[in-house]
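Multiple structures are listed underneath, in structure tokens.
Taken together, the values in this text are just the output of simple stated rules run on the coordinates, not laboratory data. This is a predicted model, so every value here is computed, not measured. Cβ atoms are built from the backbone, for glycine too; each structure is taken alone.
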Structure P
Amino acid sequence: MISILLAAAISQPLWFDNQQHGQIYVVTPMVHLQTDCQCDYRLKMLKTGISGTSTSVQQSAVTIAANTDVALTRISFNLQQGDRVQIYLSLNDGKQVSLENTLNLPK
């Protein structure tokens, strides 16, 4: 199992670990870099549904050690029938590292 996660991390250095428990989703943005990094991440979540649209933004500086899986944050939310969520994640150090990924739920 660990080798599968490591292979996924090497092929995609920025990914989402997500779990669903009924209508509750828990999403953990993950990163795995080959070198140490003083990076900034920005996460934007857009939720749309019958009750309207909401937007949530998180951003922070983070220290990432080389060759280590790092959880950037953890978010949880409830999705009712007809709701959709788009999560946009970016990570950069202002120099060499500039990564982006998007998650759409439900799949």
Structure Q
Amino acid sequence: MTTEKVPGWIKQVLMPELNEMKGELKAIHTRIDSVEVQIGSLRNEMNSKFEGMNYRFEKVDERIDSLRTEITVKFDSLEKRIPVIEKITALELKIADIEKRLASAQA
């Protein structure tokens, strides 16, 4: 609606208020734009922090995998030693028995 078609008294009453409302709307839009910029900045900051945390979690996962491999190797090594220990124990028992027999025979 153009101002030429508006009667004079309406123009005098409403136009100042409409102009004031127009100014307030511009101020609101400016604030909204500012908030959007701040939200974008915070979003970027949070994404950066999340990327940093993801990197740290990946490194922890790598360490856990490394420890798991190391423990598996050590357990495998122990499992291989158990039969050898059992054989040594059996030999020690046989030697003790032989020593006992020799001591009895010499006595």
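Each of P, Q could give P(r) over Cα pairs in 10 Å bins from 0, in percent, but the derived value 11, 13, 10, 10, 9, 9, 8, 7, 6, 5, 4, 4, 3, 2, 0 comes from Q. Consider the structures P, Q: one of them gives -35500 for helix-only ellipticity at 222 nm (-39500 (n - 2.57) for each DSSP H run of 4 or more, over all residues; to 500) as calculated from the coordinates. Say which. Of the structures listed, the value fits Q. Computed over structures P, Q, Cα Rg over 2.2 N^0.38 Å, for residues 43-90 alone reaches its largest value in Q. Here the criterion is FRET efficiency 1/(1 + (r/R0)^6) of positions 51 and 99 (r between Cβ atoms, R0 = 35 Å, to 0.05), and among P, Q the highest value is seen for P.
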